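Enquirer: Each structure below is given as structure tokens.
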Structure P
Amino acid sequence: MLWERYSLGLISGARVAVERFRELLSELGQDRRRAPALARAYLAALSGRGDVLPGARRALALLGRRFLLAIVTNGYERVQRSRLRAARLTARFDAIVTSESAGFAKPDPRIVDVALLALGVPRHEALYVGDDPRTDGGAASAAGVAFVWIDRGGPLERGVARPRRRVRSLLELAERL
């Protein structure tokens, strides 16, 4: 619920970072005043993680030979950039757009517009690839950009943007394009 409220612009990213731990501590019957310290520790630890999905490096190499690539994320600027550095993927992207740097979060289409501007690509030539039909598909659809859904086995809910294509991984997408 917190990320949903954040994506709707109802609360700040800083508040999400702390409130999720306040809620957890409350459910565990623990002291909620520990939430700010837990939030700082969590973000610091997360910033050092360079996790990469299977096949992603190969997919990005293949895609990067033929297309300009951007990341559009509702994640925190410092955390996302640190994670990309840790994964040694920063150089694979021509633009990195976070909701924190853009000033709005997916599904707001303006975040897609920021990425398109950074890439110098018109919307009719762009393809938005994401794993969340509600936020990613919603942003793409509202921005007038074709959406490809990376389906990891979840249902496609009613009322969300319909993807142009459905793939199981970035590597499958790279091989199809």
Structure Q
Amino acid sequence: MNERLKYLGVASGLYGWLVILLSISLNPWFVFTEHAFSDLGGKLSQVSWVFNYGMIFNGMLIVAYGIYLVSISGNKLMTVGSAFTVISGAFLALIGAYPTGTYPHYFVSVYFFTQTDVAIGIWGLGLIRGGKKDFGMVFLALSIVGPIIASLIDWPSIAVIEAYGILIMNIWVALMLRLD
């Protein structure tokens, strides 16, 4: 598979932040410490389509990245972690398809973050099994310690905790580029 596809994860991270920042700039009512990012795709937004279609497209980027990860997986655990990445991308797309205020929104939003944590953790286990213990332990720690920290902090808003979760994903993707 094309070696340049490994940058799909980075592209997804950058694109996701671009969509969020563009949506914030188009919605002056949005306050980072009071709202959720999904509010940018809801009824309060004057241009909800920017956020919602942005999340759908970004979900497709993550699905493509997950498929790339399947192609480079060195063992069954890595393949399973890659499959969870594909599922995570599908749930991100569903965030755009079911914006805040719709019945399934909360479920798809929580599952996007949950599936990504699972993907990172299983990749960590796969790397440990494959002899890359250092990276594996870092990924496993990100997937376990990240959510524990998230549950212990009294976050000022959903957007702040979402930003924290996205940063963990960005760290994982950046470290994935360093794998041989």
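Quick note: the coordinates plus some simple rules give every number you see, no bench work behind them. This one's a predicted model, so the numbers in the text were calculated from it and none came from an experiment. Cβ atoms are built from the backbone, for glycine too; each structure is taken alone.
Enquirer: Out of P, Q, which has the highest value for Cα Rg over 2.2 N^0.38 Å, for residues 37-132 alone?
Expert: When Cα Rg over 2.2 N^0.38 Å, for residues 37-132 alone is computed for each of P, Q, structure Q gives the biggest number.
Enquirer: Taking 0.60 as the value of FRET efficiency 1/(1 + (r/R0)^6) of positions 53 and 101 (r between Cβ atoms, R0 = 25 Å, to 0.05) derived from one of the structures shown (P, Q), identify that structure.
Expert: P
Enquirer: Still on this structure, please answer the following. Comparing distance in nm of label points 7 Å out along Cα→Cβ at positions 29 and 157 across structures P, Q, which is largest?
Expert: Structure P gives the largest value of distance in nm of label points 7 Å out along Cα→Cβ at positions 29 and 157 among P, Q.
Enquirer: Here mean count of other Cβ atoms within 10 Å over residues 69-76 was calculated and came to 20.5; which of the structures P, Q was it taken from?
Expert: P
Enquirer: As an exercise: distance in nm of label points 7 Å out along Cα→Cβ at positions 13 and 141, calculated from one structure in P, Q, equals 1.7. Which structure is it?
Expert: Q
Enquirer: The value -13000 for helix-only ellipticity at 222 nm (-39500 (n - 2.57) for each DSSP H run of 4 or more, over all residues; to 500) was derived from one model only; which of P, Q is it?
Expert: Answer by label: P.
Enquirer: Same structure again: To which of P, Q does the computed value -0.45 (log10 I(q)/I(0) by the Debye sum over Cα atoms at q = 0.11 Å⁻¹) belong?
Expert: Q
Enquirer: Comparing relative contact order in percent (Cα under 8 Å, 6 or more apart) across P, Q, which structure shows the greatest value?
Expert: Checked P, Q; max of relative contact order in percent (Cα under 8 Å, 6 or more apart) sits with Q.
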